[in-house]
1. Out of P, Q, which one gives 0.75 for FRET efficiency 1/(1 + (r/R0)^6) of positions 88 and 136 (r between Cβ atoms, R0 = 25 Å, to 0.05) as computed from the coordinates?
2. For Rg/Rh (Cα atoms, Kirkwood Rh), for residues 32-119 alone, find whichever of P, Q sits highest and give me its label.
3. So mean count of other Cβ atoms within 10 Å over residues 8-15, computed for just one structure, reads 22.9; which one of P, Q is that?
4. Give the label, chosen from P, Q, of the structure having the highest value of distance in nm of label points 7 Å out along Cα→Cβ at positions 96 and 128.
5. Work out the source of -13000 here, i.e. which of P, Q gives that when helix-only ellipticity at 222 nm (-39500 (n - 2.57) for each DSSP H run of 4 or more, over all residues; to 500) is computed.
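What follows is calculated from the coordinates using simple rules that are stated; it is not laboratory data. Owing to the predicted nature of the structure, the values given are computational and were not obtained by experimental measurement. Cβ atoms are built from the backbone, for glycine too; each structure is taken alone.
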Structure P
Amino acid sequence: MTYQSKITYDPARIHAAAIYCSDGRVGEHFDDFLQNGLGLPRYDRIALPGGPACIAGHTEAHVQEKGVIEEINFLVEVHGLERIVLIAHQGCAFYATRLDLPPAFMEHQQMVDLIKASRFIQRITSIRRVDAYMLRLDNGRAMFEPVKLE
């Protein structure tokens, strides 16, 4: 079966990428926020379990960290990235399972990880604009709140 998308292809790059969790339950919410909330159509995507946690220095994510670093550097070089958006989300299974964190400590660790991931990106690339957000769920609604990185 062949499927033809109704969306016209636009070859222009916007020089921005997002790093977020691969949890399919919130994938459409990430797209909506990035495209409509932040005005970043056609952003480059780096999606994997835990998202930014993989570059926050956790030994449990050491293998993923190397791959994410290579992908970020590739996108900076080939796609001319100038901005990266980091997003963590409430109820992330990576934190609960891989890091074995109880729910009461999860959000604090996610905030720490967003700061660490931001600093890491700025240390290994020429990118200076890194933004971070926390996705919280409220009565079936996805709310994206900015995270202060300083």
Structure Q
Amino acid sequence: MIRISIASDHAGYELKSFIKNAFNVEGCLLEKDYGCHSNESMDYPDVVHPLVKSIISGDADMGILICGSANGVAITANKYAEIRAALCWNEEIARLARAHNNANVLCLPARFIQKDDALKIMEAFFSTRFEGGRHKNRVDKINCIL
């Protein structure tokens, strides 16, 4: 079972609430919500850092981050060497993020996707496995392993 944490800023709060109620990805369990808990303005790094640390510590396997454009949450999450956060706005991008980049955090742009599309993107992201092979060498270079 893949344990997934979720967080959003105020711009992503409505989509996050929808996702929490509609989440039904086989083999996945949505475990922890790191906030925010309303549409009142807040600073997205305040929820990104705890979510990312939950993955690094092993309390979660993967994450979902949501903000208006998903750029801010992705940039913040990618400050951590262990994290490969991917901004995904359609199913194909989500599949490629997992298959080629071994992304472990899905970043959704709440202001640019429909709620039903978000569910399809999540299904694509969490059901796709990393291909390894030539892609492993590239991911290792991201991680500065080589």
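1. Numbers: P: 1.00; Q: 0.75.
This value belongs to structure Q.
2. Working: P: 0.98; Q: 0.94.
Comparing P, Q, the top value of Rg/Rh (Cα atoms, Kirkwood Rh), for residues 32-119 alone belongs to P.
3. Numbers: P: 10.0; Q: 22.9.
It was calculated from structure Q.
4. Details: P: 4.1; Q: 0.8.
Largest one: structure P.
5. Working: P: -10000; Q: -13000.
Value -13000 for helix-only ellipticity at 222 nm (-39500 (n - 2.57) for each DSSP H run of 4 or more, over all residues; to 500) corresponds to Q out of P, Q.
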